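K.L.:
What follows is a set of structures to go through.
Computed from the coordinates by the stated procedures, all read-outs in this text should not be read as laboratory data. Model, not experiment: these values are computed from the prediction. Cβ atoms are built from the backbone, for glycine too; each structure is taken alone.
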Structure I
Amino acid sequence: MTEPTILGIETSCDETAAAVVTGGRQVLSNVVATQFDVHAKYGGIVPELASRAHIENLDGVIQEAMASAGVGRNDLDAIAVTNRPGLMGCLLIGVMSAKTLALTWGKPLLGVNHIHAHAASAAIALPADAPQPWPAVALVVSGGHTSLFLVRDPLSIELLGRTIDDAAGEAFDKVASILNLGFPGGPIVDRVARAGNPSAYDFPRSMLDREALDFSFSGIKTAVLYRVHGPGKKNGSLDHLSEQDIADVAASFQAAVVDVLVGKTLQAVEQTGVKTVVVGGGVAANHALREGLSAACNQRGITLHLTPMKYCGDNGAMVAAMGYYLLKAVRTADLTLEPKATARE
């Protein structure tokens, strides 16, 4: 029996993406149009501009994904789309496009939870005959989300903890802004930190000494701000900092965030008794996090599945892959499917 082939559409924030995936793992195409240039001068995502870019890019991205995969509408078994959580205007564009395609092409429609797709994204890279990595503790860490889940299977995902304030990716963006490094902050701080001393400054490891599996990253942003500009100061010149000083701040900040992410993930493993960890989301591409988790899991005999770098950021492949499981379980949506800003049903 031929496995279903699904078109996945992702427009939850600032990536316009589409992909074609067969059997939940065989990625036939994965096309992503970034918006870095659109938002860079503002130092963050501007929702209205992101929505406009999706309108301009989505049709072309879908056409490219299908052409690259070598499929036509008759080869598709369903249309999957991120409908939550995310920026409402951005989600609306993807959802309306998916509903239109599902109606005109006569295909089932599948509404996908963006965070759950990240939580299950590590399985995309596994060989078709490899066993599923579930049950597992999933760390989802991105610009908008930092959460821990117990994934019993892709359709049974339980929230264990989440950030009580800022996501880790937001903290990276803010620190990059403080250091005048540019946007997006995550990859830039990661690159600059490689030349720095991660022990140069002792930034706080918030929530690490508590049993709760929640995160907090607002305090470390303030700590970096005051270290750079002085206690109580929110802005100022960077003239007093050398290139090495900036690298040291970046490296020390990154080390503190990684310590918290690794520490909380290990706490979740201990509390659940699960011996497998999967990691997804844009910050999962951070080299220090990948190295830290690899070392910690190896030391404790925990199996670790890191989402491949090309699937860490928002993408259509993870949406199509999650859509596969929804289709197999006959959990389809209808044309009343609506975008939702939050992850709640």
Structure II
Amino acid sequence: MTEFFPSFLNDLLFDPELSHLVGTDADCAAMLKFEMALAEAEAANGLISEDAALTIVEMGATFAPGIVTLQHATLKDGVVVPEFVRELRDYVGGDASQYLHFGATSQDVIDTVLALKLKRVFILFESRLQVLLETLDGLVNVHGQNQLMGRTRMQAAIPITVADRLDVWRGLVSRAGDDLASVREKNLILSLAGPAGTSEKFGNKIDAVRNSLAGLLGLSVPDYVPHAARDRIATLGNWLSLVTGALGKIGQDIALMAQNEIAEIALEGGGGSSAMAHKQNPVRAEVLVSLARFNAVQVSGLHQALVHEQERSGAAWTLEWLILPQMLNATGTALTHAQALLDQVRRIGSAA
């Protein structure tokens, strides 16, 4: 993702920790994990031989795909899986190679890989949200009884306490954290339905294979075919926008509180100006607003991607690939900036 940014924007608009969880290496590792676990699940249920599964797992442990070759093949195929499977089959070799990827299709791999990556992403986001809540609690303890002017419609209203405003911030963050459980349940699912969603090569063993494979991967088995039913992805996008929206609200309030004429907050380490040395710009607060608005715009794209024609779509699927990684990055970056911004607070409001 950094290729889209000049490198000097990386620290401002990019989350390297998140990138490690969703980037090329993570994708390849998860694709390999899927193929190895699929072979194990199929052998356990008598669809392929145990010897074939053992060979696939043993050879897979040392397999490394050719990234440049994958890139070129994806331009032709529109998806990375055909070339990845071809390379892995060549590497496994022998009779076992013909049983690799048995019954699965590219979308089974890619969608399950997304779930495997999201497992780790959700852990990261949950941890950051929890630390953010603890920081907000600390600010309430230290500054909560200080006085602020309450403002409605950008006009002075009546006096409030700092705790009154921070309770709104905290509630938004807390509810977003609470909603993660539902988002996690909907998205951490296995996809195994074959080319047209009918699982035809598995026969009456499909349920057993799905349960075995889901157990090996630490995912759940959905009660529907997920290929063309993308509501879970839209739900994920909605949640990401709710998180960045909550943080954008905090950023907007802090930017307004930091105006010289209002001076209701004191921040350490504000941003400088090339022309006005006296300025301390609330940079992180502004970025939180930008990231919130960015994700809000992307939500509509994921809702466009709900329209999958017939049993599987290439266009709608590709639209998800364009949008979702950027939303994940925006959310991770916003959580990092929000934490740093709140850590910079030295005073809120005035003593009663």
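K.L.:
Distance in nm of label points 7 Å out along Cα→Cβ at positions 154 and 234 was computed and gave 4.5; which structure, I, II, did it come from?
P.N.:
Answer by label: I.
K.L.:
For relative contact order in percent (Cα under 8 Å, 6 or more apart), which of the structures I, II scores highest?
P.N.:
Answer by largest value of relative contact order in percent (Cα under 8 Å, 6 or more apart): I.
K.L.:
To test your reading of the models, identify which of I, II gives -21000 for helix-only ellipticity at 222 nm (-39500 (n - 2.57) for each DSSP H run of 4 or more, over all residues; to 500) when calculated.
P.N.:
Comparing all candidates, it corresponds to II.
K.L.:
For which of the structures I, II does the calculation of mean count of other Cβ atoms within 10 Å over residues 98-105 return 20.6?
P.N.:
II
K.L.:
Can you say which of I, II returns 27 when percent of Cα pairs over 28 Å apart, for residues 130-329 alone is computed?
P.N.:
Clearly, the read-out refers to I.
K.L.:
Same structure, new question: Given 24.3, 80 as the derived value for Rg and Dmax of the Cα atoms in Å, which of the supplied structures I, II does it correspond to?
P.N.:
Structure II accounts for this read-out.
K.L.:
Identify the structure, out of I, II, from whose coordinates distance in nm of label points 7 Å out along Cα→Cβ at positions 10 and 226 was calculated to give 3.2.
P.N.:
It was calculated from structure II.
K.L.:
Can I ask one more? Given a computed value of 3.4 for mean projected area of the Cα convex hull in nm², for residues 162-201 alone, which structure among I, II does it belong to?
P.N.:
Structure of origin is I.
K.L.:
Suppose you compute semi-axes √(5λ) of the Cα gyration tensor in Å, for residues 50-241 alone for every structure in I, II: which one lands on 38, 22, 16?
P.N.:
Comparing all candidates, it corresponds to I.
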